[in-house]
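We did not get these values from a lab; they are worked out from the coordinates using the rules stated. Note that the structure is a prediction, hence the values are computed from the model and not measured. Cβ atoms are built from the backbone, for glycine too; each structure is taken alone.
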Structure I
Amino acid sequence: MSNQEERSKAIRDLNDRFRGAVPNGGDVPGRVMLTSGIQALTNTEEEPGKHLLKLLETIRTFDEFSSDNDPYGEHDFGAFDFEEARVFWKIDYYAPDLMHGADDPTDVENTVRVLTIMLAEEY
């Protein structure tokens with residue numbers, strides 16, 4: 001396995017651990033951001049929070065990765081249909097100050113993952 005393959009596998013493993021623990025985090029530091037379109041889609045008067053929990057469960061269990069949507073094998077992007085809308089999610093890597101990009105996404109101590117959930121039309 002090449003260095004790049006090992007690095008991609010390490011990033012993939014961290015991304016999967018982070019995503020699998022959303023919204024509570026788990027042992028990989030990160031945050032979840034919802035766009036206004038996602039907030040509107042999941043904010044229903046009947047059973048508040050139910051749609052958002054269903055959406056987060058879909059992201060936690062997402063496994064439809066391919067060379068088209070995951071060319072580096074890092075599991076940092078997904079797309080699926082939800083409530084008749086196309087939804088994208090994307091993981092980006094920031095320094096702990098959240099103002100700069102992370103130098104090394106495999107460094108858990110110095111990387112904060114930000115999972116952004118958006119409608120495809122908001123991209």
Structure II
Amino acid sequence: MRKFLTALIVIPAFLLLVTFAVANRHFVTVSFDPLVSSDPSFAVTMPLFLLLILVAAIGVFVGGLAVWFGQRHWRRAARRHEADARAVRVELAGLQAHATAAKAESQRLPAPSGLYGPIGRDKQRATL
């Protein structure tokens with residue numbers, strides 16, 4: 001289903017891109033010299049569709065970088081929470097092992113004893 005939806009979006013987008021490229025084949029000159037417009041020292045001549053596609057790709061890349069840098073706080077928090085969760089899981093496993101051992105120890109039968117504790121001793125464990 002996912003591949004079908006991807007194809008449903010990608011194929012029309014590709015057809016639009018091809019139609020745009022065929023309709024805008026004429027060449028334009030892009031100058032990067034703001035002082036001399038008649039004879040620029042650095043200029044590039046390319047088809048208009050290529051220029052627009054490059055500008056869009058650069059915009060997507062710069063936007064992605066901006067979002068990535070903007071989300072660094074959330075990524076850092078996620079790493080910190082993951083480390084905390086890992087530490088708590090280790091602590092929980094240790095506590096469960098300790099509780100299991102304590103439960104097994106408490107299920108042992110107590111030693112036979114008299115009214116006040118072990119036979120032959122009173123409450124303060126003094127010999128009778």
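One of I, II was used to calculate mean count of other Cβ atoms within 10 Å over residues 13-20, giving 19.1; which? Clearly, the read-out refers to I. Structures I, II were shown, and helix-only ellipticity at 222 nm (-39500 (n - 2.57) for each DSSP H run of 4 or more, over all residues; to 500) at -22500 was computed from II. When mean count of other Cβ atoms within 10 Å over residues 29-36 is calculated for each of the structures I, II, which structure yields the highest value? Looking at the calculated values, the largest one is I. Taking relative contact order in percent (Cα under 8 Å, 6 or more apart) as the criterion, the highest value among I, II goes to I.
Source structure of the calculated read-out (Cα extents along the principal axes in Å, 119, 44, 13) within I, II: II. A value of 40, 27, 19 for Cα extents along the principal axes in Å, for residues 21-76 alone, calculated from one of I, II, originates in structure I. Out of I, II, which structure matches 9.8 when mean count of other Cβ atoms within 10 Å over residues 5-12 is calculated? Traced to structure II. Identify the structure, out of I, II, from whose coordinates mean count of other Cβ atoms within 10 Å over residues 69-76 was calculated to give 9.5. The read-out comes from structure II.
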